[in-house]
Structure P
Amino acid sequence: MKLIGISGVARSGKDLFTTVAQEVLKQHGIKTERFALAYELKSDLKDLIHAKTGIDAFTENTEEKNIIRPLLVAYGDVMRKISDGKYWTQKVEQRLGKSKVDIAFVTDIRYDHYIEDECAWLQLKQSGKLIHLTKYVMSPMPQGKRFSKNKQTKVYQTAPNEHELVNDPKVRKRADLKIEWEDVSNQGGDITKNPTIVKIVTDALYEINALSNLS
């Protein structure tokens, strides 16, 4: 099994990349599965959160997410500290051991703080590849007090919290492949079938030998 980790700040397109990659690989007859460290975190706290708040830890409701997020972040950080960063990766590793696919994606590699942290676990212990995503939008370039309609500049997605602000640059530095891609969500249609997105993902899979080694 080949392991691919996806990194980047929130809303950088990690799930989008994985969804498109799985479809591309499926067309080549390659079996895939996705895993997430955050899934393990929410699973750990699911019963407690529901009992105390009535909220499902896996809720997609933005307001509910905002309510429980501080608890999830705090608990996740505590377990990382007492395990030197290994608690969540060990849980995913157990699931990986039961999987029979050709390629597995871990969609939320976020830390490179401890010696055996998420990056080291992925790249050294699992011999996996790490892809880092940075999303941007094109915006008029400011000139004095005005904005030029003719000159455009990239405005990058920023880290939404202190954890990502500190750790994302470290993870990006470790990445085997760094991708910058434009936010095309305003172009309409099914974004997973956007030709530009599909090409970026396909090229990335070839670059890290996810296709050539198995197809």
Structure Q
Amino acid sequence: MRNIKGVIFDLDGTLLDSMWIWGIVAETYVKSQGGTLPPSFREDFRSLNTIEEAQYYIEHCGLDVSIEEAILGRDNAMLEYIKNEVQLKPGVLQVLKELKSRGVRVCIATATERRLVEPSLERHGLGEYIEHVFTCTEENTSKHSPDIYFRAAEFLGTDVGQTLVVEDALYAIRTAKDAGFVVAGVYDKVSDDEQDEIKSTCDYYWITMDEMLNYS
């Protein structure tokens, strides 16, 4: 990967071992509001952004709340896990330190709300390695569109073909790959059933992030 000048990391499931917690948070929040989640909710949530997930609570779970109230309620439930339980995935800090030492520019593109991103970065000391955070909500997009990746690459000042996108979700991997980015998939246990297709779609595939260091 000698030609890579910038890296765009996803957050949940890529830098953070947090995807398994989102299902627990959804159940906790919906139950607290007197609603019921459909059996398929974990699969349904895989490709939803924050606003779409809030709409799901209202349309499929019987919650009588606004979209803004649904987002805030879910985020408040998640915040306690972020502060106390969510850990970095193996090798993340080592990789970020190495990228910084090589002068490779780094940012995050995430579907998670900024109010949850910033406590995560602070808790794990990642702020000094991440130049900027792009959120789907603030960019008014989702990862079904490559817009957030294009905006991140523009910020980094790197051409698409010299920008690595690192993701754990198949739908986002497809979006970035179709847009011409170099793409790496990182294993996450929540997406076990998608791993074969992730491997066949990506330019690189790693079980743990530190495998990235094998490519000088």
Structure R
Amino acid sequence: MRHRAPELELALAAPPQECSLAQLGPLEICQVRRTPAEKLFGSLMEAHHYLRYTQPVGEHLKYLVYAQGQPISALAFCSAPRHLGPRDRFIGWSGPQRRAHIHLLAYNTRYLLMPWVKVPHLASHLLARVARQIASDWQALYGHPVYLLETFIDPERFRGTCYRAANWIYLGLTTGRGKADQTNRPNRSLKQLWVYPLRADFRGRLTRGTHG
């Protein structure tokens, strides 16, 4: 069930901001989960993201990116889906290993660039910047790091260009079946699955200690 969205705190539009990444100036990337700015995050998502605002369940982080004192982007990460065939084969873990270590993955559930911000290469730059700090941010809030990021992309809407430019890895299409499916038939649109390892030894860390 969708939670009621926060009241909007910003105007629904702003003057166009078209410049180079260098001209944009220093970027401030703030993890806002459990901070007063979390309400602003929800307001921006509700106003500008095509999926609107949904409060995640379980472990999650929320980022706001500021340039020249104004929010220009927002990203959300939450607990990863329990089972994804292409991802599980990519990692090479067993069922017990997956159950033991699934909390060490994070799912990028929302990525928003404000519609008035037109800055070439900004989207991939922010993905790379957030990837460099998310493991320590997750450790600070939840007491453990994450070693692999993942996301779904709807190919009917997007091409995944910024993820590819940020060196994410395309693993294939989902089955199109929800978690509660009992028919083994697609019941929703197929999504592209992309992942990003945060450490070179991510496989060893996600498969250690449990066998069979």
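Just so you know, all these numbers are worked out from the coordinates, no wet-lab data involved. Only a predicted model underlies this, so the values are computations on that prediction, with no experimental measurement involved. Cβ atoms are built from the backbone, for glycine too; each structure is taken alone.
From P, Q, R, which structure was distance in nm of label points 7 Å out along Cα→Cβ at positions 90 and 162 = 2.7 calculated on?
Attributed to the structure labelled P.
Can you say which of P, Q, R returns 17.7, 57 when Rg and Dmax of the Cα atoms in Å is computed?
R
Using relative contact order in percent (Cα under 8 Å, 6 or more apart) as the calculated read-out, with 21 as its value, let me know the right label among P, Q, R.
It traces back to R.
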